[in-house]
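Trainee: Each structure below appears as structure tokens.
Just so it is clear, none of the values below were taken in a lab; they were calculated from the coordinates. Owing to the predicted nature of the structure, the values given are computational and were not obtained by experimental measurement. Cβ atoms are built from the backbone, for glycine too; each structure is taken alone.
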Structure P
Amino acid sequence: MMPLSLLYCTVMILRREAYGSGLLKAYRIGKPVIVIGNLSVGGTGKTPLVIWLANQLARKGIRPAVISRGYGGRAKSFPLLVNAETRAAMTGDEPAMMARSLGCPVVIDPDRVAAANWLVERGLCDVILSDDGLQHLALGRDLEIAIISSDKIAGNGLCLPAGPLRENKSRLKSIGVVISREKKSALTAFTMDLLPGECSRLDNPAMRLPLSAFWKSPVHAIAGIGNPEGFFCSLRTAGLEIIPHPFPDHHDYTPVDISFADGLPVIMTEKDAIKCSEFATRNHWAVTTRVEVDEGILIAVLEKIEEFDRNG
């Protein structure tokens, strides 16, 4: 895989240089664009950060909107405005989760420029948040935010297909805000942590329990995310005795996947719950995610929005 990895890395560098020199056109859409992504495949917490940032901006009186590719969705017509009733099978799990968590527009389209223009033309936002859009260079951006799992970035440090990196580690030097999931990082002063909150029952979301309610017996833990072990570790740290069931990221669940004969509670991530709610029972619970983020990240975003407004 090494020759292919070197070829891939070279193509990504040349592609970025082509956009930077104007050989390939990056489109500006008349509103500030904040791109949130990472350098590696798999999950680092992009979507929870997008939700946190959108909520923080809304509290400041700024109207955010989120655009996403809609990976894993089956929609045929774009741009597609996602709402709380839109089925995850059409949009992909992450846009559906964001639409149900936020009070702002969420639009999916493989063409992110088209999605952003659709929102701006209708006057629906003051700022665009592009979820997992770091490598989608056709959309001009005012600030890039990258989340890294640790200073080692990921795995063996090689680009696809020999390793997990979408771009070489040196790309971090050109990114405005780098956030580490490690509390102490030599690469950045910004950190972020994802902590388990309370549990809501899938068949009745108004029914909520603290995680401590599940201390008395083992529970089945389900995760179809980029880093299932991170979710399992958070549950163990919270004091739960778990029977782990990892699935591939964006897994398309069936009732068999989440049904167990022993009658023990089944706990899963919010992202998994989006796709399981239609056939869940009173035994299935979703763990909400509590995000702890350095306030300096919000300050950096607000400064870019103010700079955009000043320069027109």
Structure Q
Amino acid sequence: MEKKGFLGDVLIMIAGLFWGSMGIFVRHLNALGFTSIQVACLRLVTAGILFALILLIKDPKGFKISLKDVPLFLALGLVSILFFTCCYFTAIRLMTMSTAAILLYTSPIWVMILAVIFLKEKINARKIVSLVLAFAGCVLVSGFGGKVTPVGILVGLGSGLSYGLYSIFGTYALKKYSPLTVTCYTFLIAGAGSVFVSNPVDLLSKINAADDKPALFGFVLLTSVITAVIPFLLYTLGLNRTTAGRAAVLATVEPAAATLFGLFVMKENIGPVAVLGIILVFMAIIILSIKKKTSDN
């Protein structure tokens, strides 16, 4: 039986809006000399610390997890978050950003397939139509891409799969643990793992060389709060109120939001094709949100 809830849908879409602002923060930190993987490390480590502090204040008992569930949390942190980040940034490096974004947003397809296999969710016509519209919208918003390489396609699809696995692993984890416990351990593990792939010696040297360290730390803190702590907590809360497949489609509001942030904040130009893509994404969300009188998965 599918758990339905308007609040869950809203929480997931708001999370997508926050994720859509990520480019603003990443570009600023890139301009300061940090690589994309190092930006990811700063974001993940800071978010992990913040989640731990929140959990310590709100629910200290939430740190207690069963040893048999450690592999699940390792999968959430290392596969769903860290591996996703490494694949996505590698795809961006090997191909154009738009091509990488298109491959990333194959994630709802992966989620729906995996949800049928592992979570016993049902696929209906509404979900299929929404999925097609959402993916088509993401393609139009991101553009049609440029250079394509076999390795780039492979890691790009890997980013979509690992990104989608957060919904699958998260659904299992939420059956036993609170959303705050799930996000806390996910980011603590992802943050610890990111240190090993971020060239830590170079990262520390760049931090030490910063002219205004308080401003840098403040911006990193803001980056973590806006692009990680708030959206992942909202997404996990929303996931607790809906199904993985539905959540994956609703989250496709992110590239549309990113395009709008680029237009209004970064003063980027968008063409009619991108506007059409945004419309398709929101059409997918509207169709997915239509409720039938009969029970519908």
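Trainee: Tell me which of P, Q gives 14.5 when you compute mean count of other Cβ atoms within 10 Å over residues 122-129.
Mentor: It must be structure Q, since only it matches.
Trainee: Using relative contact order in percent (Cα under 8 Å, 6 or more apart), single out the structure from P, Q with the greatest value.
Mentor: Comparing P, Q by relative contact order in percent (Cα under 8 Å, 6 or more apart), the maximum is at Q.
Trainee: Further question on the same structure: Could you figure out which one of P, Q the value 7, 28, 37, 23, 6, 1, 0 for P(r) over Cα pairs in 10 Å bins from 0, in percent was computed from?
Mentor: Q
Trainee: While we're looking at this one, here's another question. Could you tell me which structure in P, Q was used to calculate helix-only ellipticity at 222 nm (-39500 (n - 2.57) for each DSSP H run of 4 or more, over all residues; to 500) as -23000?
Mentor: Q
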